[in-house]
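Input: structures, listed below.
Nothing in this text is a laboratory measurement; each read-out follows from the coordinates by a stated rule. All figures in this text were calculated on a predicted structure; none of them were measured in a lab. Cβ atoms are built from the backbone, for glycine too; each structure is taken alone.
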Structure P
Amino acid sequence: MVPDAQPQAVQHVPVRTAQPYGVMIGAGLLHRLPEHVTSEQVAIVCDENVAPLHAGAVRRNFREHGRLAELLVVEPGERSKSLSCLETLLEQLAAAAFSRDCTVIAIGGGVVTDLGGFLAASWLRGVNFVSVPTSLLGMVDAGVGGKTGLNLRSGKNLVGAFWQPQLVVADVETLRSLPEEQFRHGAVEFFKHALIGRPEQLQLLADPAFRPDAPAERLSSWLADNIAVKAGIVAADEREAGVRMHLNLGHTLGHALEGASGNELAHGEAVAYGILFAALLGKNRGLADLTPVALQLLRRVQPQPLPPFILSDLLPFIARDKKNRAGSQRFVLLEDAGRPFVADNVQQTELEAAWEELRSLVDGLVWEAAN
């Protein structure tokens with residue numbers, strides 16, 4: 001973070017939930033956080049990578065404004081989304097005597113915003129929460145919408161709460177400090193939103209300008225349009241009783257791949273494979289064939305090779321998917337780009353056919369890359 005950076009034009013996306021809030025998107029926003037967070041006690045949750053890059057400067061800024069600001073630093077990666085890590089953070093809040101009018105600020109990627117949000121929901125039965133995503137995945141998806149979560153050995157995000165932030169701040173300058181690989185992984189959630197609600201943004205799949213070093217105003221505009229997809233869905237279905245399930249496109253298989261691989265596959269990589277799997281399920285049902293788009297997304301993301309799983313390795317994770325109802329296996333599919341729906345009673349024969357086809361296509365992609 002550059003402390004004296006002057007903010008450019010800021011984009012605002014409203015999230016009209018029961019307690020409305022906004023998403024601010026622009027450059028140079030991190031050092032303005034004390035203007036928007038007025039609590040006297042601020043707990044800043046971050047990981048070991050973000051602490052020296054951004055969070056330390058944010059803490060100094062709050063302290064210069066006369067606030068009590070503490071850093072709660074966790075290990076990077078999915079392992080921090082655990083009950084043991086949550087307990088450690090709660091004990092730190094207790095030791096520092098944080099009161100009910102404090103604010104938890106999560107600065108980082110999707111892991112940190114998920115963990116920080118659940119920490120805010122849990123401490124003293126719920127305190128103020130501000131989400132400050134610093135990755136593309138966090139900005140367009142995990143940092144917005146109030147879904148918080150922890151992982152169990154049995155699966156991803158099986159523990160959590162709906163806890164909406166008071167504010168989301170997306171400073172696009174933070175994207176420039178991350179490895180380009182992380183931007184590619186986060187692009188999966190960006191293009192997922194394009195597939196379910198902004199088909200015109202699919203043209204960015206082939207646009208080399210869609211990069212973390214793009215001009216800040218262009219990045220902010222792209223992100224605002226994309227975040228608006230999630231904001232509209234969250235406002236219509238805050239607690240995932242209906243249309244909010246559409247945001248799970250690609251996640252049923254994606255979460256299974258993450259779980260079966262012990263998180264060796266990153267979230268974006270796993271969901272990219274999951275989107276291809278959903279496209280194949282849809283094609284085989286006679287819906288629009290979106291497999292070329294899904295393959296283009298895979299090439300853009302450049303995921304690790306798919307581990308040598310067989311479908312039976314993944315079925316226990318798929319069976320625990322949160323969308324399932326009364327034993328009915330559900331997947332989010334697309335009638336066409338921009339027309340998502342939840343398919344009930346997806347049969348194992350359908351899963352087997354799509355999995356075999358996916359493996360064949362992916363093996364072809366690996367062969368192409370190697371030659």
Structure Q
Amino acid sequence: MPNSAKLQVLNADQRSSPLVHSAPVPPRTTVAMLAIEGALASSMTAPLDAFRIANALYARTHPAQSHYLPFDLKIVSADNATQVRTAGGLTLAGIVPAQDCAIDVLIAPALEYHTHSGLVACVQSQNSALNLIRKLHNENRQLAASCSGTFLLAASGILDGLEATTSWWLAARFRSEFPKVKLNSSQLLVETGSVITAGAVTAMFSVVLKVIEKRMGPELAQNTARILLIDPTRQSQAPFVSEALIQHPRSAFSEAIEQHLHGHLHTDVSVENLAGKLNISPRTLLRKFQVIYQQSPQSYVQQLRVDRAKALLETTKLSFAEVCESCGYQDAASFRKLFKRIAGLTPAEYQSRFRLRGP
């Protein structure tokens with residue numbers, strides 16, 4: 001084969017390869033993880049490891065730029081701490097002062113908590129971190145958080161008037177603490193301007209993929225997702241929501257409400273009937289219910305019935321008609337629509353995905 005023909009074949013092979021590129025070198029992005037005493041270790045280390053994987057993939061697919069890494073990774077402190085103790089007792093070192101870094105993206109960690117009030121108190125005590133978040137926001141830097149870390153962003157005030165999300169089981173307390181934030185807790189990830197919020201701790205990987213895509217393009221984000229075995233198309237928390245795991249303020253009223261409802265979900269439940277059981281007026285019931293559950297009795301009962309249906313679909317071989325009857329519905333088509341609206345999946349899709357399979 002003539003040399004010119006060989007060169008043409010080589011060039012064609014290079015153009016068809018999905019792995020090898022020779023694009024111009026993009027600007028380097030400094031990603032800083034905010035270190036906070038008592039935060040979950042994985043929420044501070046796992047995102048940085050995901051960015052390291054993205055760096056390695058970029059080096060592999062751009063051999064001519066092997067000296068270049070797209071993400072410069074830092075662990076920073078807002079109060080000049082050189083190390084922090086994580087929630088599990090591990091000591092995290094290698095921390096640098098935030099003011100010594102030219103930060104492009106700051107990620108806030110998830111904070112350990114045992115009660116919602118304890119979480120709020122912890123967030124309110126983080127004065128240095130809150131000031132840093134405000135400063136970077138004013139400089140139009142990218143800010144991100146997931147799970148309880150979203151409370152830090154909200155407490156700083158930067159989410160006021162903006163749409164955001166958080167872990168579904170924290171949504172009720174988030175709404176009561178930060179009424180100016182437009183919370184959309186059904187979404188796994190919400191990006192508003194320069195701020196990204198996400199659901200539970202593992203949703204931070206979705207944040208990482210979003211940052212990679214914005215800074216380096218969709219191909220590197222997609223390849224990183226492949227390596228991490230993450231589905232980048234997931235968008236909703238709805239299939240995972242369980243009303244039973246959501247903490248509401250406890251009182252004699254809420255105890256009586258929940259005891260009655262859980263025992264009568266298969267029957268007709270009305271405001272008048274429920275008020276009569278509690279010996280109060282329907283108006284008083286609605287007012288107290290809104291304060292505690294931040295929704296109407298009808299909405300709450302619908303959520304409980306869908307939760308019961310989820311449990312039956314996961315653990316039994318009941319037909320869908322039998323599931324409907326156990327949840328107080330005679331019209332299967334109507335309940336199927338309700339289930340899809342609340343859970344984000346059809347009953348069949350939910351059962352296929354979450355059915356508990358024995359040995």
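Observations on the structure shown:
- Among P, Q, structure where volume of the Cα convex hull per residue in Å³, for residues 61-156 alone as derived comes to 103: P
- Parent structure of the calculated result 24.7, given that mean projected area of the Cα convex hull in nm² is the read-out and P, Q the choices: Q
- Winner on FRET efficiency 1/(1 + (r/R0)^6) of positions 53 and 269 (r between Cβ atoms, R0 = 35 Å, to 0.05) once structures P, Q are ranked, highest first: P
- Structure with the greatest value (metric FRET efficiency 1/(1 + (r/R0)^6) of positions 213 and 237 (r between Cβ atoms, R0 = 30 Å, to 0.05), set P, Q): Q
- Looking across P, Q, the calculation of distance in nm of label points 7 Å out along Cα→Cβ at positions 173 and 221 that yields 2.1 traces back to P.
- Ranked by distance in nm of label points 7 Å out along Cα→Cβ at positions 125 and 141, structures P, Q are led by P, which has the greatest value.
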